[in-house]
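Heads up, there are several structures right after this.
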Structure P
Amino acid sequence: MEWITIDGRNVNTRDELHEVLGKELSFPEWYGRNLDALYDCLTDVCGDTTLQVTHVDALREHLGGYADVFLRVLSEAAEENPRLTVQTED
């Protein structure tokens, strides 16, 4: 099982968020670094993966409403892909 943690204190921009996700989840070269592409890649995850987002309050402070949309995309992808688990912590 793969366990990946995204610390909201260390993500200051949308670009940083997508860069970290792409790297940590080994997304393919074609990853579009947007929420639609993120959903597509997460629903294609084949191995058991837990994606933990910590310090959600800091993520919201840095990214504003984009953070909430990002978290909703994670939740929807986890509903679609039984191999993906998402956890969040403030």
Structure Q
Amino acid sequence: MNIEETAQLAQLDLTPEESERLGRDLRAILEYVGQLNRMDTAGVEPMAQAIVAATPLRVDRACAGFTPEQALANAPEAAHGMFAVPKILERG
């Protein structure tokens, strides 16, 4: 399959210059993949990530929250004990 056929399947309208550049890029990618396929990985353990990193977890415990007054203290607008925000949806 060539670049023009691939572009047609992807519904792309490429100029001849774009087609040539993408062809070169695709050939370079496939050449690199070929190099990777030729590498001897017999003694390499399969892995999902190159670096093993522990994810530290904190203890999940309940703590005191904000009072409604504290939560609304810095609000630009409040109404009826709630944040007041602009209306974004209208009925049609």
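Values in this text are rule-based calculations from the coordinates and carry no lab data. The shown structure was predicted, so the numbers you read here are calculated from the model rather than taken from an experiment.
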helix-only ellipticity at 222 nm (-39500 (n - 2.57) for each DSSP H run of 4 or more, over all residues; to 500), calculated, reads -15000; among P, Q the input was structure P
Working back from 18, 57, 25, 0 (P(r) over Cα pairs in 10 Å bins from 0, in percent, computed), options P, Q, answer is structure P
